[in-house]
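Asker: Structures are listed in the sections that come next.
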Structure I
Amino acid sequence: MFKGLVGLVTGGASGLGRATVEQLLKQGGRVVVCDLPSSQGQEVAKQLGENAAFVPVDVTSEQDIKNALQTTLDKFGRLDVAVNCAGIATTSRIYNFKKNQPFDLKMFQKTIEVNLIGTFNVIRLSAGLIGKNAADADGQRGVIINTASIAAFDGQIGQAAYSASKAGVVGMTLPVARDLAKQGIRVVTIAPGLFRTPMMEQLPEPAIKQLESSVPFPSRLGHPQEFGLLVQSIVQNPMINGETIRLDGSLRMQP
């Protein structure tokens, strides 16, 4: 099924996005890696070989996504799977009573703009290209996979903006899946828990150990490859649609 499949992955230069790119390539697919111009995307694509191409992208930019889709079409001729992994993490209390300072509204807006609006921007534009594919025996033309977070359900103190942005991704999954059903395009969201990404690696090892102990089983941080494996499973299973899947070792975050 994967041989010849064409994917586009935002946030594809590192972390969960890169693991997804590598998994799709491993299965015989071809992938357009999308990430910020300041990322290592060009080097990553070069390392991964001729079946990977890099396009610099800000997911909040309509033109950037259109450019990435045009490159996908020019280089690989189609698009089968779009995976939204681009996102930012922000933390702030609602009000700092010591400094008499409220949550920075621009920070809240930026978090929503990148995580929620950026995801929707990719969905609405990539659907147009996926919808041009010939349908398979099930009537399927392709899949769009989004990344939320368990913070959408168990947001901690300081995560108001981040949780709201990811809850928005969860909230639009079913209506978008219903909307695109007649075109044979499935829409699924993954809500990962704690994963060993470059952002997490910045923490001191004792802090990482403490986080690992909070995960019931397996009591460790998730490997990005496990996220990539779930993407593969979603692509392969046509009955998974309109759903958000938690990938968290049964972790439920505490306040």
Structure II
Amino acid sequence: MTEQGCSQFLQPLWDFVRSREHIIRSPFYPAMFSFITYMAFCLPYMALDLLCLRIPALKKYQVQPKSRPTLGMVLHCLTHTIYSHLVFIFPLTVTYWYWRRPIQLQSLAPGLHRFILDIIACLLLFDFQYFTWHLLHHKIPWLYKTFHKMHHKFTATFALTTQYSSTWEMLSLGFFANVSPVMMGCHPMTEMAVFIIHIYLSVEDHCGYDLPWATHKLVPFGLCGGPTHHDLHHEKFVWNYAPYFTHWDKLFSTLAKQTSKQSRD
């Protein structure tokens, strides 16, 4: 397929996005889009938490079958997320919007090959940034106690624990996620896709379920960690620092694999 053909493949979707340009250009859009996308990815897993109470067969997909979020835990995390978006994320995204304006959406969609390669490159760059940040916050006691400890309140993760973190942590990781596509000069469509994928993968990492369609089962050769990888980090604290991929943990000998559910329970 030629570059022009690849561009045409994504053009209808990009034309649909551009038809909502008046919404995208709003200073309120980034925070609202972030919160709505996050909740949209969390809700299916929250529903699965409820279904597990009525359908015992679903428990085989739980990473920690004996642990389940209570209503109080869910409300606590949800309240924190809403508070963080209103008090910190909203003002900063509005400031960022004013800094980057005027926002011009290109008329042509990116080529499909470039679109895919840029997404992979952004994810790999973020993975390195997060691994370095995360490792330092575990190895330096002051950083851990001051900024990262809050995120480890729950040793058995569920979807809404994804954004249960200190302001510094949330803003730092948000900065890494947003600056990578800008640094690489990605197409605005690619920026949006990367942002959505970051939220999805982060929620999946914390969802507490090892489902058949989980990313680490779709990507071969053990390249991705997935929910079992990150859940073990929350349970043991000293392994699996990378968010999505496994190569940095392999290189630094910080990779550990999940044991059987029976031995853990």
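Asker: With distance in nm of label points 7 Å out along Cα→Cβ at positions 81 and 129 derived from the coordinates and found to be 1.6, which of I, II does the value describe? List each step's numbers first, then the result.
Answerer: Working: I: 1.6; II: 2.2.
It must be structure I, since only it matches.
Asker: Right, here's the next one. Which of the displayed structures (I, II) returns the greatest value of mean count of other Cβ atoms within 10 Å over residues 9-16 on calculation? Working shown, then result.
Answerer: Values: I: 26.9; II: 14.5.
For this comparison of mean count of other Cβ atoms within 10 Å over residues 9-16, the top structure is I.
Asker: Any idea which of I, II comes out highest on volume of the Cα convex hull per residue in Å³, for residues 89-168 alone? Present the calculation step by step, with values, prior to reporting the outcome.
Answerer: Details: I: 81; II: 156.
Greatest value across I, II: structure II.
Asker: Using distance in nm of label points 7 Å out along Cα→Cβ at positions 177 and 241, single out the structure from I, II with the greatest value. If you can, show how the numbers build up before the last one.
Answerer: Values: I: 0.9; II: 2.1.
That would be structure II.
Asker: Looking just at FRET efficiency 1/(1 + (r/R0)^6) of positions 161 and 233 (r between Cβ atoms, R0 = 30 Å, to 0.05), which of the labels I, II belongs to the structure with the highest value? Don't skip to the answer; put the middle values down first.
Answerer: Details: I: 0.50; II: 1.00.
When FRET efficiency 1/(1 + (r/R0)^6) of positions 161 and 233 (r between Cβ atoms, R0 = 30 Å, to 0.05) is computed for each of I, II, structure II gives the biggest number.
Asker: Comparing relative contact order in percent (Cα under 8 Å, 6 or more apart) across structures I, II, which is largest? Before the final figure, lay out the partial values.
Answerer: Details: I: 19; II: 24.
Of structures I, II, the maximum of relative contact order in percent (Cα under 8 Å, 6 or more apart) occurs in II.
Asker: Given a value of -19000 for helix-only ellipticity at 222 nm (-39500 (n - 2.57) for each DSSP H run of 4 or more, over all residues; to 500), calculated from one of I, II, which structure does it belong to?
Answerer: II
Asker: I would also like to ask the following. Can you rank I, II by distance in nm of label points 7 Å out along Cα→Cβ at positions 25 and 201 and just name the one with the largest value?
Answerer: On the way: I: 1.6; II: 3.2.
Biggest value here belongs to II.
All of the numbers you see were taken from the coordinates with simple rules; none came from a lab. Note that this is a predicted model, so its numbers are computed, not measured. Cβ atoms are built from the backbone, for glycine too; each structure is taken alone.
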